[in-house]
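What follows is a group of structures, each given as structure tokens.
No lab work stands behind these numbers, since they all come straight from the coordinates. A quick note: this is a predicted structure, and the numbers were derived from the prediction, not measured. Cβ atoms are built from the backbone, for glycine too; each structure is taken alone.
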Structure I
Amino acid sequence: MEDTTQTARRLAREIVMSKSVEERVLMCAQMFEDAKEFARIGMPENLSEAEQKQFIFRRIHGASPEELANRN
């Protein structure tokens, strides 16, 4: 589903692309950290450290690393 107008997408792209490469990399890194934090919010309690990492990975990427590696 597309709920963003072409004009809004174009404007967002222009704003992002007007930034330096360094600024865009930092934006991306911050968005990834934010995604991990949102995943932690919904994480069940009492998971081991390994289970926490697996939960966060699956929540962000929609599958385990093994599942993603086996996709064609």
Structure II
Amino acid sequence: MHITKSDKQRLLQAIAETKQEHRNLDLAIQEIVGKVHANQLEIGRLKRQKLKLKDAIAKLESDLIPNLHA
């Protein structure tokens, strides 16, 4: 399957946006962890969300690789 130029641009944009969201979550987690009375449930929720974003980034990057078996 050949990726069109517009599809590639769309994927690259989605990757950039998802990576930014991932970085923002990382900063939010660091901020919460730094508090004396850190909410462990909130930290856990943010870490799970961060992992989902990491998986989404990997999938988007994988979509950029042409399927050699096609």
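For percent of Cα pairs over 18 Å apart, which structure out of I, II has the highest calculated value? Comparing I, II, the top value of percent of Cα pairs over 18 Å apart belongs to I.
Given a computed value of 4.7 for distance in nm of label points 7 Å out along Cα→Cβ at positions 6 and 54, which structure among I, II does it belong to? Only one of I, II returns 4.7 for distance in nm of label points 7 Å out along Cα→Cβ at positions 6 and 54, namely I.
Among the shown structures I, II, from which was the value -27500 of helix-only ellipticity at 222 nm (-39500 (n - 2.57) for each DSSP H run of 4 or more, over all residues; to 500) calculated? Let's see the in-between values first.
On the way: I: -22500; II: -27500.
Checking each candidate, the match is II.
Each of structures I, II was scored by distance in nm of label points 7 Å out along Cα→Cβ at positions 22 and 38; the highest score is held by I.
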